[in-house]
Every structure is written in structure tokens, then in C-alpha cells.
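What follows is a set of structures for review.
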Structure I
């Protein structure tokens, strides 16, 4: 097993508007009756809402934090867009805090930019 220590992780507070709790049935059905024994407990899962569509066309975004997402076993980064919106995206190797990214047809070919297929 390999443990990667990412030295540029941010220690800032996570964006609470993009984090939601995941409901787990813990072996109970809709009526609350136990249907699967020996299930339940465990740690609370807080899921981060990731922007996979990247549909903010021609709006520049700045990478503000790089975090570890334990539910995906991957790194994610928080983007502050020019219109004030915040979104998470999967971290691509080579992006650092403070980098500018953009999505659209006329975006330059750089790490982190999203172009249509």
C-alpha cells in the first residue's frame, strides 16, 4: 500500500454549501424495520458536490484550495468563479493554488481548462 502525502493541501475551512450528508439505510427499510442484520454504524459520510459538467462558459475561475476527498479517494480543488459562484472539481496533476482556469471553445490548451470534444 502506497501513502501519498500531498504537500500543497490547503488547511482552510471547507465550503459548507457544497457539502451534504449521505443518508445510509444501515440495514433498515422504509418503515424502519431491520431487514439486514449486522449492518450499521460506521463513520458519517460527508459528500462533496463535484462539477463534472464544467458548464461555466467563458467565466474565469481561480483555484483557491486543494483538498482530499476521502469518499472518492482523490484530490479535489475549490474554484472561485468571477461571478461569485464556488464549485469543486477533480484536481488535475499540475494545477496549483492561484491558477486561473476557463471553459469554452476558445480556451487555450492548458492543464485545467475544459474544451468541448
Structure II
């Protein structure tokens, strides 16, 4: 199972971009990246999930933990562009109504 996380800093806060399968075995990589992110208010910590092909309950629980940590410090955790598979999981468990979601970018006009 392959999973990588890259980090970029923006004026609003860190942006973590995830690639691959986010599950019990790979979640520690994202947990480590989130731990190094600054959850200082008024930071916006963005986790881009567009390239995540699979996410299980371990990945989902990690995102809930990160949301709690961000809220505790006054920061905001935003999930950006969740892939169709990730969005389906978020919708099934009702997490789409809990997380601050930045939707997929609309397709370019033809």
C-alpha cells in the first residue's frame, strides 16, 4: 500500500496533500505530518484528499482527531477536494456535515 504526504506553506497555513491509500497501516504518516503542522489560530490547515484512492475508518478517525486538535487551538482543519471514494465515505457516516469541505474544482468549460 502506497501513501505519501507532501507539505506546502501558504499565508493562511500549512497545506498537506495526500496521495494513495489512507488506512490503518498508512495513517501514521499523515498523523506525523499533521503533528508537525502548526495548529495556531487563526491558521487554516488544509488536507487535500483529491489523490486519495481509498480511506478506511482509521483514516477517518485520524481526521476527526485532527479536527479536534485544530478546534482546541482556534485553528480550522479543512478537507480539500475529497476524491469520489473519500467523499462517499464522508457522506455515509455523516462526516460531510461535520468537516469544513472545499469541494472538487468544477470541470473547465468545453
Structure III
């Protein structure tokens, strides 16, 4: 019967790993087979997957997001004022693509500033 909680599976694998390494060092093939059979039955993992997990050093199972920095591209222009002004220009230009908006900006910004939009 397989364990349902992934953390308890990895706790069991850490304990089984010590036994596996000892049996591997002593070259006791029957003991290795018995450890693998028990691990397959208890965890429900595939046999080949367990062999790779037991041979390598186990890392703690990630329980959630561990990174403090947000993923994705970093902001080049961090100010919200710039972002709002750019968004206003983009909407005034009828939401055209960036390649077409860039050459149009030197002409558009003074006109929007004159109207009081920026």
C-alpha cells in the first residue's frame, strides 16, 4: 500500500537510502533487492525511479515557493509615472505595436503634453 503524503515518502526514502548505501558497499545483492521491493511497495514509486533516487543524495522535497525574488523579466523603467505616460501614449496611438510606436513617440509626446494628457 503506497503512502499518500509526498513528504512521508521522501522521509522513508532518506531512511532507506542509508540501508541501500550500506548494502551497496557490502555488495549484498539480495539485500539491495529486498530494500527496493519494500520501497516500491511502500512509496508506490517506479523501481527504476527509486534506484536513481536511492543512488543520489536526496534533496529536501520543495514544499512551496522558496525563491524570494519574483520570476520574469526585470523592470527597465521602474517608475510608475513613466509606465503610466507610456500607456497613455500607446492608447492615444490606437494601441499600435511597439515597433510602430517608437518612431511616433517624439511627435506624439509634445502633442499630448500640450493637451495636458501627460
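Here are some notes:
- Structure (I, II, III) behind the derived value -21000 of helix-only ellipticity at 222 nm (-39500 (n - 2.57) for each DSSP H run of 4 or more, over all residues; to 500): III
- Origin of the value 29.7, 86, where Rg and Dmax of the Cα atoms in Å was derived from one of I, II, III: III
Each value in this text was obtained by applying a stated rule to the coordinates, not by laboratory testing. Bear in mind that the values here come from a model prediction, so they are computed numbers and not experimental data.
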